[in-house]
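Listed below are the structures to be examined.
Bear in mind that the values in this text are calculations on the coordinates, not laboratory data. Only a predicted model underlies this, so the values are computations on that prediction, with no experimental measurement involved. Cβ atoms are built from the backbone, for glycine too; each structure is taken alone.
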Structure I
């Protein structure tokens, strides 16, 4: 697999460690100091700090099951992994805080984007207008379908209308997870000028991305990461 970043695949540990080394070298980041969690397609978040450095850098060391990480610690690289699911990167504009969330089908259904956004605002007293978010590439509505039962669950939560979900064929429904997450953030109060979406579909672009659906589960994982970098009294997010 080319630049697969995850241990929970058919790739070897040696290959994954080398891939991470090559990737993080571009950002002058030590791959042995990253933080990641065992993603379970849920909605739980964990706040991490320097004591968590290195958790997830090797097999069996990742944090307990959760799908979002938050930190106010400088130079702590938060990571998440995907092969169709949406990764959401958060940064406070005038406060030293960053976060990352993995929004799979269940996480989206349970509102992980809104929960992380509201946690940041309420816990740290940050105005919603002062939080920015960006989306990774993810599977598009034309490539991702769900069954009647799952479609009914989304409908129960109010996700109806062709911009979110529409009938396809043989009891299947097309669903746009990125659109739902974007609306969740809008409902939570994000300034749309501070929300950056991706135009790429992981399934459509076989030349660029892994896709769990397209490759029927036998595939690698992409890695997303965010880190708070301090410069004197100022900050910027990477």
Structure II
């Protein structure tokens, strides 16, 4: 009896491993900016495993991210919808990722009201990943700045910053990236002094020389824009 149970368990695990490896490989490719190659792997996985709803939810979500990076907004929106529907059926807490993706797509489409709604809906869900919660707050802040609701936007940005400080600390690249994003927001508002401060903080938080160099350039530009506008 034990031998039969062991054999059945081994069979199930062996069947699952190729799929898991495919998803991990797709995630690795996406992290390396090889978005088309990543999505090609994902589509093969989706076609081969129509019964694995949980993994399909992950696959469609990553495919949506890749399409967003490639600038294919409507295709990204459709892929995100498919992931959302699967996760809603499973009552998966990962559905918060889909609200975040919807906010990102709406921001790219310049539909700032819709982006704010998506971000705030995501924050009302059970969120297991603090990084997703921080990103939802960041996109709510971005949308509110575009809608000229500056005080509310700053509150959301501060929440995103505080969450990342608690979860990852100042030495994590995610914290430096958040400060950079904040600097870009302030620069769009022509609040160059605030942008300079955020870029300077991002420089000190950055752990990679390339990111540090990028922050120095942006800080230098913001510094001189502030000088020029006040001269």
Distance in nm of label points 7 Å out along Cα→Cβ at positions 25 and 41, calculated, reads 0.7; among I, II the input was structure II
Working back from 20.6, 85 (Rg and Dmax of the Cα atoms in Å, computed), options I, II, answer is structure II
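I have -6500 for helix-only ellipticity at 222 nm (-39500 (n - 2.57) for each DSSP H run of 4 or more, over all residues; to 500), calculated from one of the structures I, II. Which structure is it?
Details: I: -6500; II: -28000.
Source structure: I.
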If relative contact order in percent (Cα under 8 Å, 6 or more apart) is calculated for I, II, the one returning 9 is structure II
Output 18.1 (mean count of other Cβ atoms within 10 Å over residues 65-72, calculated) maps, among I, II, to structure II
